[in-house]
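Coordinate-derived values only; no laboratory data. Because the structure is predicted, anything quoted here is derived from the model rather than measured. Cβ atoms are built from the backbone, for glycine too; each structure is taken alone.
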Structure P
Amino acid sequence: MAHRYAQEIPDYSRLDDLLLFKDVAVVSFECLRGLRHYAQGEGLPRGELEGLAMAAGQRRREQRISLSALLRAYRLWGKQTLVVLSQEAPAALPRLALGVAELVDLASEVSSQAYSQPSCEPLLQGRVVGVAIPREYPAAGAVLPRYLAALGQSSHWRQDHKGFYLYWPGALEDVLPQAQRLAQEAQAVVLLQQGKGERLGSLHEDLEEAIRLVRLSKMRPGAYETRVLWPLALVLDSPKGQERLLGLLAPLEGHPELAATVQEYLEARLSPKRVAHRLGVHINTVFYRLRRVEELTGCDLGRLEDLTLLQLAFRLEEAMRRPSSG
């Protein structure tokens, strides 16, 4: 569908091909999920679909897509869906056609509301949770509103060339379980930070910085508070600090197996057993390598301070190898 949108709708033809393809694929999938509910006699899940359509409307508005172009895209989706249904499930077509029409009407109405608002910026006050997903995970960004819809509060969704952002009024501990589930299911990095609605601009800047730091560091999919990246930000602003940390790893340059072992040790919550399993070596080999790391670097792996320095040094080394794309 994304290819057809780009061919038939001029506004869509100027969007990034990959982002458009993944975004449209996810939105189409969510719409088909709603249609499946309809086919099972449960009606359309209006709450989920309204959140999806509102988020899509906000995205297209910020991408400078006209409302008429967005509504045409919904009509094309409905037309193509009917064609597929006529081929794959002709007996169910008369009943499902009503569901398709209802879904397109719902999406068009909600998207029109998103465009008619004077500003996409809500008047948020008090505690606000900012959620950010780097643009490298467009599928996760597109479905983020659905994951938070169950929390029962209105939220604001925005997108730029760096990533996807959602601001939800409430406490971080309420959002964290949904963010963790999204990160696991979509295999994405999800960033969270507690802030205040009165300082939404400052919160957005913090999330933008966190996305930049994620691109520089080697972070596994998961939900992270942005504060885990603050030490890296401090070091990147200090040439002397960079020199000291990289010097800490210098003795390991000729021993890649030692560097890999201590990195896994840090990632595995200091469990030699997990390290042995991940690396496929005997646990005694792990103990030997960790002792060698201590001998070469002068670090004591039983000290929290030294473990923190090594963790930060490895993050810095990874960041120095990766050019920023932000």
Structure Q
Amino acid sequence: MQRKLNMSRLKYPWPHVAPAHPYYFTEEEKQWLVEDYKPFMSEASEKIKGHNLANGASWMSPTTTNVDHLRPIARFFIWLTLYDDYYERWPVDKVAIERDRIIGVMLGDAPKPTDIGLYWQIAKCRDEFLTYMPSEWMGRLAQNLYRYTTYGIMEEAPYRLEGRYPSLLRLQFLREYTIAMYVYGDMIEAGTNFMLPKIIIEHPVIMRLRTLLCRIMSIQNDWYTLEKEMADDQFEVCNHIMVLMHQDKISLEEAMQETERIHDSYVEEMDAIQKDLPDFGIYQKETENYVYHILLNITGLDDWYNGDTVRYIPSEFPIHIYPGAGA
């Protein structure tokens, strides 16, 4: 992706692994966009075709060789991205209604004939995942989507709709959820075809690593999307760099330096933890593999941002307005 801003690339002390199936779902992605997304996203769906969203999933799950396992992950990557795009400017009470109905579909409800494509695509994700993942995992995914929507999208909405900057402290909690990695992080288990038992996934060390995953990737996203967000600064007020500029009355360069320092402190903590994991007993091998794939999530998306998408060029980003606006 070509940027006008002169920004260095963020650094990570972990492997960068090329995907096993790059561009495998390109044609399928176009079909999904035309059949299920275009009817309610109209012109935006044409821009989205150039974003290579499905390949983002391939970069984040580079060791997944079974395409039948990778397909719902790619489908979910697209779905989650467009779920955020579509609902981010909606009133929170309307978002809550959509959230609850979509979670119902994730847990087994059938979409209604009049439902938009987001409902039909998440139903397809559900059915594909359940061919090889336990229903318990699907329930956790639904719970994490609820938390992402409620504590992320809905709590961030007043700041964005009012063009009001949060404090840095408040932003860090908001972005921990709005980056959606508590949700998308569940794709690690789908990609490795192994669900960690509850006693492991809820272990304090694993929970801290999941939090750091969210914190690191929220800054990674803010870093690489800065140009797009500065072009829409009346709405995009929840970016680490922009919040620091506003809160501390500092220059863009100074805000970038401080943001990178915060990012690197999270990276340093994650690296220290992953090198000193506790004894997970009979699940040691599987847990170490899970942690390894947390690292690959970070480096994989970093590679996607830096070479495989035009999504965050201002002219290429779609904006969806709440359908009832002005009514």
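When Cα extents along the principal axes in Å is computed for each of P, Q, the one that comes out at 52, 50, 34 is Q. Hey, relative contact order in percent (Cα under 8 Å, 6 or more apart) derived from one of P, Q reads 14; which structure? Here the read-out was taken from P. When distance in nm of label points 7 Å out along Cα→Cβ at positions 67 and 291 is calculated for each of P, Q, the greatest value falls to P. Calculating distance in nm of label points 7 Å out along Cα→Cβ at positions 147 and 267 for structures P, Q picks out Q as the one with the greatest value. For FRET efficiency 1/(1 + (r/R0)^6) of positions 211 and 299 (r between Cβ atoms, R0 = 30 Å, to 0.05), the calculated result is 0.95, so let me know which of P, Q that is. Going through each structure in turn, the value belongs to Q.
For the read-out log10 I(q)/I(0) by the Debye sum over Cα atoms at q = 0.16, 0.25, 0.26 Å⁻¹, for residues 115-178 alone, a value of -0.68, -1.00, -1.04 was computed from one structure; give its label from P, Q. Value -0.68, -1.00, -1.04 for log10 I(q)/I(0) by the Debye sum over Cα atoms at q = 0.16, 0.25, 0.26 Å⁻¹, for residues 115-178 alone corresponds to Q out of P, Q. Could you tell me which structure in P, Q was used to calculate helix-only ellipticity at 222 nm (-39500 (n - 2.57) for each DSSP H run of 4 or more, over all residues; to 500) as -21000? The read-out was computed on structure P.
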